[in-house]
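Multiple structures follow.
Bear in mind that the values in this text are calculations on the coordinates, not laboratory data. The model shown is predicted, which means the values in this text are computed figures rather than measured ones. Cβ atoms are built from the backbone, for glycine too; each structure is taken alone.
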Structure P
Amino acid sequence: MGLHELRLRDFRLFHDFVFEPNHEAITVLLSANGTGKTSILEAVYALATANSFRTSSASDMIRTHASLAEVHGVVFQHERRIQVDLTLSQGVRNTTKRMLVNGLRPQSRAALSEVLPLTVFTPEGVDIIRQGPEHRRTLLTNLLTDVDLSTGDIIERFNHVLSQRNALLRSFAGENPTVTQRAELETWDLEFCLSAERLLDARTTLLRDLAPLTTHFYQSLAQNDLLVEVTYERSWKGELPSALKASFNDDRFRGHSTIGPQRDDITLRLSGRDARRQASQGEQRSLALALRLAGHELVRQQRGLDPLLLLDDVFGELDPLRSDRLLQLLPVGQTLVTTSTPLPLGMNPAAIVDLTKVVM
């Protein structure tokens with residue numbers, strides 16, 4: 001199982017590059033900064049999600065002076081060979097992404113997650129603790145589909161209903177709706193509440209399972225007995241139908257839904273302290289790592305497989321003690337590690353690739 005081959009054409013720094021990582025153990029990309037290590041992890045992530053963990057602009061992934069970038073991957077699930085292809089085409093106004101799995105277009109992110117589930121941690125991964133709620137919602141969304149593929153339908157249904165309700169609110173242009181428009185809004189309000197309830201149930205169930213695993217990994221990394229509290233924070237009070245009615249004027253003037261799962265958050269506490277505001281940098285980094293490791297383990301438990309693990313310059317951000325503890329906690333299975341610094345003494349990778357020797 002795992003990624004057996006990665007081919008890049010005009011992706012970031014690479015004109016034509018083929019990479020064959022060990023599909024059962026650790027492969028280390030060891031070279032100086034600026035040699036494309038993170039770009040390789042980004043390409044793998046793009047195969048699994050059709051997105052980048054570095055940029056929201058797909059054009060950034062296309063090599064300078066090129067108009068087309070390609071990422072091709074060969075994945076094996078037991079004896080089944082799967083070809084995954086991503087093409088990025090630079091147009092006059094935007095960049096088009098075309099994704100194929102064995103020659104067919106995947107219908108959802110869940111379809112990609114079924115092929116290549118993965119966990120990624122970067123130096124910016126601590127933003128999930130420090131920054132706004134959108135980072136934590138993204139973690140929830142990605143982890144939901146990785147843990148249970150069927151939740152992809154729940155997420156897509158809610159996003160569709162939210163989009164339709166927002167479009168209707170924008171059409172009001174801040175004015176009072178007509179009788180017909182109000183009847184249409186009532187219909188979408190009902191659908192909004194039904195789909196929101198299903199998404200809320202899925203999220204709270206996920207956090208219930210994630211919390212004890214997060215505490216385990218945090219205590220192991222930090223070598224203390226602090227309890228990690230992971231709780232769901234709604235953007236409304238009381239029942240959602242009543243809250244929607246109360247927020248109608250605000251929604252009408254703003255032209256979008258101001259409450260609902262799309263505005264919710266996760267509260268993270270360390271033995272009662274708000275991790276976002278009251279935790280040290282070391283505590284925040286350990287907690288961010290613990291969340292990723294917990295999610296990785298939850299996927300393994302629920303789906304009976306080992307997701308691909310991507311670690312981008314993580315050991316350079318940790319002190320030696322935490323590095324040693326992380327090594328002891330790394331799950332079995334395929335792992336890709338980038339670093340520009342010497343490896344921790346306890347790491348025994350199956351392969352080391354020096355990108356300074358690669359012709360780009």
Structure Q
Amino acid sequence: MSLHVLLLTAASFLVGLVMTAALCRIGRRLNAMDSPGGSRRLKQLRDVPNIGGIAIAWPLIAVIGGTGVAAMVAPEFLMRLIPSLTPWADRLAATAPTAVALACGLLILHVMGLVDDRRNLSAWPRLGVQVAIAALLASLFDVRLLQQLDTLGLGITPSVLVTVVWIVVVTNAMNFLDNMDGLTAGVTVIAGGLFMVAALATQQWFVAATLAVLVGTTAGFLCFNLPPAKIFLGDGGSLVIGLTLAVLTVRTTYWEPDAGDTAWWGTLMPLAVLAVPLYDIVTVTTLRLVQGKSPLRGDHQHFSHRLVDRGLSRRRAVFVIWALAALTGAVGLMLPALAPWQAWVGAGQVVLVWVVLAVLETGASK
């Protein structure tokens with residue numbers, strides 16, 4: 001199955017590459033250019049299409065939703081079409097409703113993002129839609145963090161609340177990060193690739209296959225999004241990326257206490273892999289609240305902007321952030337296999353990366 005996942009990644013890359021090349025032309029023909037809407041509402045507009053997220057969202061929704069529907073409606077046909085799935089037919093059948101629900105959630109966010117990129121929707125209704133999707137996935141489907149909390153006598157409420165917060169934060173973290181050419185797409189390829197390796201290592205094939213589509217299509221898109229970008233991701237893409245990563249990190253198993261695994265710190269892998277976008281959303285939200293501004297109102301206070309203010313070019317700022325994301329991600333990937341003292345060292349390394357970012361941002365420019 002590992003070979004199948006790698007082949008799916010390569011095929012998805014080609015799909016993303018071809019679709020993005022076509023969208024560059026279609027965007028100009030339809031005049032679907034950079035606009036005041038979405039996450040770019042306070043930026044200087046550029047003569048660049050902003051519908052690139054279609055190249056990532058459509059393949060993801062088609063694969064996740066199509067596989068889920070096929071597993072529910074015509075499982076025998078699906079097994080004949082992909083014989084390698086036969087040993088996991090029961091697991092696929094159990095996962096199918098969640099896959100269809102996720103595909104529906106992605107479709108809703110994608111459409112909302114496309115509209116927002118054109119018409120500048122109000123921030124709070126957008127957040128409400130995200131919370132509703134997260135709540136439905138967490139309460140009605142098998143998408144819950146820390147299910148051990150269910151033993152506290154409060155039912156599933158604590159684990160549902162934790163899951164909703166995680167999904168909304170990660171979704172917006174990737175959306176917030178989309179403020180420079182290649183930034184969100186590059187971090188997605190790095191983080192998604194590391195999560196895919198972890199899923200392959202633990203034989204979580206369906207999670208790995210979904211990540212293969214995400215990483216492959218995003219890498220194809222990135223070929224046209226490298227600075228200076230020929231096309232932008234738009235909220236129609238960044239929100240889809242965020243929700244996909246959030247849900248898949250919940251669906252991935254990092255620690256199995258029932259199997260005698262004592263390395264509970266493996267559950268912290270998503271925090272390490274996504275440390276850079278999480279740093280951005282925490283710092284920029286804190287700054288806005290301290291200044292008496294809405295945390296959902298776009299501005300130029302993202303840490304990528306602050307790096308540029310300290311003397312880095314935009315291209316170099318993006319590459320620095322990629323490198324730091326790869327560094328914390330590598331620590332996260334190794335966490336489940338580390339001894340306790342090694343895990344503490346790894347956690348210290350992630351904290352040091354945050355400290356480096358803070359120093360780069362706040363140090364006096366020369």
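Tell me which structure, out of P, Q, gives 30.9 once mean count of other Cβ atoms within 10 Å over residues 232-239 is calculated. It would help to have the intermediate numbers written out before the result.
On the way: P: 13.4; Q: 30.9.
Label of the source structure: Q.
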Of the structures P, Q, the one that 1.16 was derived from, the read-out being Cα Rg over 2.2 N^0.38 Å, for residues 8-175 alone: P
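Tell me which of P, Q gives -23500 when you compute helix-only ellipticity at 222 nm (-39500 (n - 2.57) for each DSSP H run of 4 or more, over all residues; to 500).
Corresponding structure: Q.
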Identity of the structure behind 1.00 (criterion: FRET efficiency 1/(1 + (r/R0)^6) of positions 16 and 240 (r between Cβ atoms, R0 = 30 Å, to 0.05), calculated), options P, Q: Q
With Rg and Dmax of the Cα atoms in Å, for residues 136-343 alone computed for every candidate in P, Q, 20.8, 69 is reproduced by structure P
Which of P, Q yields 0.96 for Rg/Rh (Cα atoms, Kirkwood Rh), as computed? Q
